[in-house]
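Q: Multiple structures follow.
Throughout, read-outs are computed from the coordinates displayed, never taken from laboratory work. None of these values were measured; they are calculated from a predicted model. Cβ atoms are built from the backbone, for glycine too; each structure is taken alone.
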Structure I
Amino acid sequence: MQKALSPGAIGVKAPTIEAAAEAARLGGFSAVEISPQEVVDRGVDAAKAALGEIVVAGFGAFDWRNDEAVWKAGLADLPAQAAAMAALGCFRCSTYIMPFSDERTFEENYDFHVSRIKPLAAALAVEGIHFGMEYVGPATMRAGKKHPFVHDLAGMLKLTADCGPNVGLLMDAWHWYTSHETVEDILALTAEQVVYVHVNDAPAGIAIDDQFDNVRALPCETGVIDLATFLGALKKIGYDGPVVCEPFKKELNDLPDDEARLKLVGAAMDKMLALV
């Protein structure tokens with residue numbers, strides 16, 4: 001598996017490819033997420049030079065949820081971005097799916113997601129890029145909302161199937177845990193169905209259904225989430241792609257600088273990856 005960095009996920013500022021690559025080096029990461037538009041603007045050769053030995057883990061989708069004009073503009077830019085990222089050897093893109101809507105019924109929201117994501121995935125497929133979709137598990141995210149939406153592995157598998165043959169899962173340990181899922185659920189998948197992986201831990205002493213999505217912990221910090229089992233199952237089905245830390249931990253922002261954040265997260269990732 002690939003120890004990969006998403007700078008923004010741990011509060012690290014990396015406004016350029018050079019900054020992202022240097023951040024990866026500081027934390028001992030072999031791969032990093034970068035902006036596809038920056039690669040288009042600067043050119044693939046310049047991006048390769050800026051990255052050095054660091055490889056590209058993946059990139060996030062444009063804001064496909066926005067109004068139709070913004071979505072169409074993003075879709076128009078996507079082919080050039082996808083071609084540029086593929087030229088860098090990056091064949092993974094991802095997004096998350098909100099588990100509720102206060103405007104659309106489940107059926108209306110399902111149709112909306114398919115209508116927006118299917119052409120996005122098709123544009124990526126031209127370059128051989130796979131698109132991973134992340135379900136959001138915590139019950140607290142759906143509490144008080146008018147229309148719950150897809151929020152577990154079973155529901156996401158159906159949605160991915162309806163969005164295109166190159167569409168799969170972004171598996172996040174946090175959402176696997178908060179959805180009360182098991183190792184058997186992972187072992188029932190194939191490696192081709194898993195596009196991307198996020199890891200984290202959960203605060204101790206809080207019931208699963210009382211966990212809040214933006215209050216997490218570093219991998220292996222509390223042991224609440226069984227990361228050895230989670231990653232071990234992914235390894236068993238043949239997943240060997242990027243593993244990104246997404247801890248949403250306030251204390252990271254209280255550290256004195258980005259280097260301190262990178263070294264703390266990098267060490268936590270090393271501890272976790274040693275388990276598998």
Structure II
Amino acid sequence: MSLKQLRPTTSTRRHTVILTRDDLVPGNRYKHLFKMLKYAAGRNNSGKITMRHKGGRVKRQYRIVDFMRSKRDVRAKVEAIEYDPNRSANLALLKYMDGERTYILAPDGLKVGAEVVAGINASVKVGNALPLKKIPAALFVHNVELNPGKGGVLGRAAGANIQIQGGAKGYVQLKMPSGEIRIVGGDCFATIGIVGNLDFKNIKIGKAGRKRRLGIKPTVGGVAQSGGKHPHGDGQGKSGRHGPGGPAKDPWGNRLGRKTRNNPRTNKYIIHRRPHAKGKKNSPYKTLI
């Protein structure tokens with residue numbers, strides 16, 4: 001997919017950058033690979049807003065993606081590379097030797113007609129899935145499992161790349177795109193390669209209307225809200241952040257920059273925390289390796 005800049009006939013179009021889908025090869029639509037999802041717009045069962053800035057959007061269908069790569073040691077041929085409205089990455093439509101079809105995340109460089117396979121003894125090439133302990137160090141992977149057989153949860157966005165750092169004692173060190181280094185069990189499966197659609201990060205929406213069609217509502221600054229809705233609210237003028245209210249806070253009262261992660265159960269799997277903007281040193285954890 002290539003970037004396209006529009007003719008500057010208006011100030012909006014002057015700064016708009018979109019992606020063309022000329023290089024995608026759409027295939028036939030198979031009903032068993034699609035389903036409708038109810039869009040709750042950030043509300044719970046009682047209608048209360050539990051996630052801000054979400055609202056009406058264009059209707060879309062969900063593509064059922066095989067994150068588990070459940071068919072092992074069965075070769076599949078790539079039939080199509082398709083657009084998915086539910087994620088930043090593209091999808092590859094696979095047809096297995098037994099006739100079954102599934103969607104997987106399309107890695108960068110995977111072409112229509114290529115053959116891929118998932119299994120313990122699969123070869124190390126783009127699109128193949130195999131256990132982390134079988135993948136050489138320094139290679140990039142995506143769609144990494146945290147628990148064997150549960151399906152990939154790490155590295156699924158466009159351009160995501162996780163680097164193998166080696167391992168021991170049944171675990172493998174992974175370097176995340178954020179800079180964090182953590183360990184994952186060697187029996188967990190991962191797919192070779194970087195997730196495709198690398199230019200997704202260069203898109204410029206250009207106008208508010210396109211953002212609304214994506215289901216994203218406007219964000220209102222804290223100083224423009226009431227004191228009951230935001231710590232920066234109330235007061236006169238822009239007194240919320242720098243006035244008597246103290247340092248800048250988020251809507252829940254936490255000081256900006258404060259770490260809110262609260263899962264000590266998994267600290268032992270993190271070797272190096274991701275770097276933070278304020279230059280705080282990374283505190284090493286006691287790990288299993």
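Q: Given that FRET efficiency 1/(1 + (r/R0)^6) of positions 7 and 87 (r between Cβ atoms, R0 = 30 Å, to 0.05), derived from a single structure, equals 0.55, which label among I, II identifies that structure?
A: II
Q: Quick check on the output: 11.5 is mean count of other Cβ atoms within 10 Å over residues 63-70, derived from one of I, II. Which one produced it?
A: I
Q: Something else now. Ranked on relative contact order in percent (Cα under 8 Å, 6 or more apart), which label among I, II comes first with the largest value?
A: I
Q: Taking -13000 as the value of helix-only ellipticity at 222 nm (-39500 (n - 2.57) for each DSSP H run of 4 or more, over all residues; to 500) derived from one of the structures shown (I, II), identify that structure. The partial results should precede the final answer.
A: Values: I: -13000; II: -1000.
The value was obtained from structure I.
Q: Suppose mean projected area of the Cα convex hull in nm² works out to 19.5; of I, II, which structure was it derived from?
A: II
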